[in-house]
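Some structures to go through are shown next.
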Structure 1
Amino acid sequence: MKVNVEDISSVKKKLLIEIPKEDVIKETDKFFNKLRKTVNLKGFRTGKIPRSVLESRFRKEAASEIGAELVNISYSQAVEENNLVPLGVPEFDYPEVVSGQDYKYTTTIEVKPSVSIKDYTGLKLKKSVYKVTDDKIEEKLRKLQKNLAQMRTIDEERPVTNGDFVQIDYEGFKDDKPFPPAGKSENYVGEIGSGTLLKEMSDELVGMTRGETKTFPVKFSDDYVPKALAGHEVFFTVTLKEIKNQILPDINDDFAKDLGEFSNLEELKSAIREEMERNYDNFSEKQLYEQVIDNLIAKTDFDLPEVLVNHEVNQMAEHAENSFGSQGISLKDMGYTHDDFLSKYRPAAERKVRGLLTLGKIIEQEGFVINDEILNKGFEILSKRLGQPLESIKMVYKQDKERAAGFEENFLEEHAVAYIIANSAVEEVEAGGDEKDKADDMK
């Protein structure tokens, strides 16, 4: 067998594989001998059908199956002999088998790039420090207070004013037809002036009375999100069904007990502080991790295998689609197609793949292998990050082999990043306002 390897790029190879006619004849004989033992044809006894008859009746099937078997046997041998480790499923381009002739076919594969990385320690890093203030705890308490609030219908006949809660039916129309991206809802409850309703809708509701219906236009900006509404003028028809106010419970020991887990208000405040500190720590560690990855990427330059990038971008897009779907929002509602999402997440996917390949090279260079110390440290970090008991994390590792392999891979990557951080200069800085907002949004 002859194999010629053509470099399309550093990560993409085209193989021209040539199988000698002797092997083709051998595989052809094998196919027809097996076929003769199993096939039934009228006028012939099983096992006694002439080869010429079989070749005539099963020419297409023979060409296809013999070709597939020759490829199956030769491909594995070809990549092994040339020290190639293919990624994903190879692309084959092969003709029909012609008896008595050499068999040639081509295949295109992708392989891991050759990664070169030096000077990955001694970095200058900044770690943002977040402080849990009493104001933040009070803010969380007020959110919990709203969650336990009761709505009471206002019986007096009066117009809607700012700060009221309204129960409405609404639907969006364009060109006198329902416009799904604008939505439709019955008995929707929102607070006037709070941002829970479109500003234009909130403004129009002020002054309306119970039972009143109003239609009004809303012009969405060209850069509005969701994209499906951008640039459109939509007419909303709104019916005011009820005006309500919110009865907030007092924030005291009874309030804490109503949440089901606390004996008094101080216990609740302490739990809120612990949760915030854990979330801030996780966010700060994530920022530091990504800072290391950015530094590593800046020190490397190599081609990315499309198969790895495509796999990652599809996972990201699928996760986002599922997240929106769980909220009852489709891509079409947002004005996106699946391909739009793939384009949107491709830069992030490329960054992630480049980072993981670079970390993989560092793990190889440093000789890091999974051991009890790395496993236990990984379990502790994951337990803290997820807020789950350590033993439940270990149980998943023991019972699910597929997830266990993923755990080990992630733990090695985090161990490599921890090694880089430990051997770099880390300056702690107080988080700024924008960072605090992002950290709060992540919780």
Structure 2
Amino acid sequence: MRKNKNSKKIVLLIVIIFLLLFIGGTGVYFMLNNKGNKPIKINYNDYYSKYVTTIGEVKLYTKENDGYKEGGVVGSNVELTLNSDNSNDGYFNVSDFDDKYYVYYKDIKKINELSSIDNRYKEYIVFNNNVVTRDKTEFYDENGNLVYSFNEGYSLPIIIKDTDRYGVEFNNRLLYIKSDEGEVINNTNTDKHNASGVGVFNYHAFYDENDPSDSCPTVICHSKKQFKEQLDYLKENNILTLKMKELEMYIDGKLQLPKSVLLTIDDGGRDKIAVDMLTEYKMYATIFLVTAWYDPSTYYKTDYIELHSHTNNMHNTGVCPGGQGGGIKCLSEEEIQTDLKTSREKLGGSTYIAYPFYEYNEYSIRMLKEAGFTMAFAGEWDKSDNLVHVGSDKFRLRRFVIVTYTTIKGINEYLGQIK
């Protein structure tokens, strides 16, 4: 009996010794690692960079007497510019917003430089309207992603009047405010007015007149010399060359333009000279490709060139009665829809097309609409000014057809109709 009691005492003693050793060792460990329980000092400036990007969606803060107060939100992966690196509390001042807001050091990461921003919108003519927000303002990018949210109101000139949003300039970039989150008021933002019309040029094939092996005998061939003279004219007269989407938005009254022209090239056969010259001049153009003849995925182009449809394989003469007989006027619905679907797929979903041989009828227009196209181009019409206007029928768009004998005088008269 006594032996059992002694055994229990020994076990209890061992447990007590073990606990004392564990507690003592733990204390020594923390004391050594915390250096006497002193707090670890963070050098916040190690996290500083002039340029940073957000880590996820993060909060913006305003500085108050007793600390920092939440004042807004910055979206995920949004780049910011910071002021100085003298933070002693982990909050860095953001220079993008009049030095009013701060961001916390854990919410950002360093980047070497800011990404380039498309400032194409600066070419547009602002509306004499502002969108006014009240207690909260949210800004979105082109794709609908949140960029900034502020707990305050703004009054900003409208650059784009889209279906359910307004395009405005904020922080030196084009952003959008949802139309149901603001009120539109009249405001004198400019004395410039929207162009009364937009010119559309139509080209075909190009050749180098100084190369004996490069000949092009038809009336729709354009020498380098002729094309250069026309590009020089556009440059010297500050005429804006448009992207296709810009023309569509102009027709819909969504944006306002200065004197502008859309350059288009049909078929896709001999365009390298034009592509190189347009790129040199930094001017935009569209090539309407017959996609059964030329593969859009390997077609020679640059950032200044858009590729759109000239049908997949309906650019053939004598298929339908009248004119040159383009098949889009009379082939079966199934044949036409298959062709148009194929062309759109090859072009990544393009919704813009030029009629083969400039020919169309009501049946053609119905086929295009059913296939998902939103704009279609023909040629000239003697009884029209051949300009595109706000509200023009987007399936009967006229073009000024450029030929070998087109002169600068003729171009000047055509574009001179624009007021």
Structure 3
Amino acid sequence: MKVFEKINGEEMRKTWAERFDSEKSIYGGKSMAFSPAVQAQTSPYGQLAIGEMPTYAQLHSVLIPYEYTGWMDETNSISTTGYIGDWSWLEKIRISGPDVVACLEASTINSYKNLPVGKAKHIVSITPDGKMIGDGIAFREGENQFLLTAGLTMADGQMLKLDGFDIKAETVTSEIYNFHVQGPVSKKVIEKVCDENIDDLGFIRFKDITIAGRKVRLYRGGMSGEIGYELFGDAEDGSFIWKQIVEAGKEFGLRQLGFRSMIVNHLQAFFPTIWIDFMPSNLPKEAQAQTLYRSPVDFGWGNLIDKTRDFPGKDILLKEMESPTHISRTLEWNNEDCISIVASLFDTDQEPLEQMAMPVNTSEMSNGQPPVLPILNKDQQFIGFASNRGYSIQFRKFLSIAYLDINYADLEEEVYVVYGSEGKRQTMIRATVAEVPYKKDNRN
């Protein structure tokens, strides 16, 4: 079964490369740059430590560790102990000036009127037809200053509309590290390494702390679905701070999280991700990617809409909220059907089925076209798409995020995922509709 009739993945990648100099590293040069986490993997003798020699993955021309202690150990730590992960490659833009709020309102669907200094907000940018260009986090550093983080869509002409405003905007990606310390032990680790109590730090708020004499901004938030923190600071201090946290976390079982395991969080805790669960809606028509465009309402983010002002696409979003046609769910893939995929390797009578990368398919995640699969109802009618298929060692299940026709989205309803690439052997996988997020939200 074909997922897309005319989708042009090559056109999508070409367009994106033209918009951003894909040859240029965000860390300042034309060659690949190592992230702070990679730089921290050294022994006292300056060599990579035995047992700490990760392979690398490339994100935005930055090389980050692919895996440390194995994906099973690393993903298991998400809800059992905790981890530190390196998200320094994310785009970071600081904007300031008297028109900063007006600029953000022109660029996103959000309200900033009641956002105090020291607090952050999830922000979303859309096209006039209500589809998402991208999303990110806005940190209010001052009355007229914000730090914005997101993927490459957080740029002038993409999510941001800078023309006509009295503001200063500067890309500071290479100047600031961004580490995630998440999980049940994260608070103990942070308090140990900074030698102070952090009970006063409320959810989605941030403050400055000191770690071994270095200034660090501590933000209480993250994407693990567990209590957690993000750390920001001078990039030159990055590898030093990483080592301090790893050392402090040893007694608590803290793990280092590699790229291979990062997106499991997004699946279990329901954080839909650009290029995986949706595509930026400002791609050219030639890309034929409209099937993968999503609105914030599709993901249950209607609460972000500022209803006190007008902006292009607002009326469309409000109508969607009144009469939604689709909804996001989790799919639990049938265990027996998943086992049959592995069993096909030993079937000498026919071609083996494509195997499922573990815990998620990072190669498809990074090639510019998300690994979406058609979902059918019991009558073999198309009812939606499954994305971000992955294995959860916590739940011992294969899961995926589903974009479903609301008429077939009742919890515990059985649906069918068409598994396998076009032109290769395909099969039907039974799946059960479940809620989002799949795992209990323990962040706050």
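No lab work stands behind these numbers, since they all come straight from the coordinates. Treat the numbers as computed from the prediction; the structure is a model and nothing was measured. Cβ atoms are built from the backbone, for glycine too; each structure is taken alone.
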If you rank structures 1, 2, 3 by distance in nm of label points 7 Å out along Cα→Cβ at positions 121 and 321, which sits at the top with the largest value? 2
Value -16500, calculated as helix-only ellipticity at 222 nm (-39500 (n - 2.57) for each DSSP H run of 4 or more, over all residues; to 500) from one of 1, 2, 3, is from structure 1
If we compute mean projected area of the Cα convex hull in nm² for structures 1, 2, 3, which one ends up with the highest value? 2
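Using the calculated result 1.00 for FRET efficiency 1/(1 + (r/R0)^6) of positions 169 and 329 (r between Cβ atoms, R0 = 41 Å, to 0.05), pick out the matching structure from 1, 2, 3.
Of the structures listed, the value fits 1.
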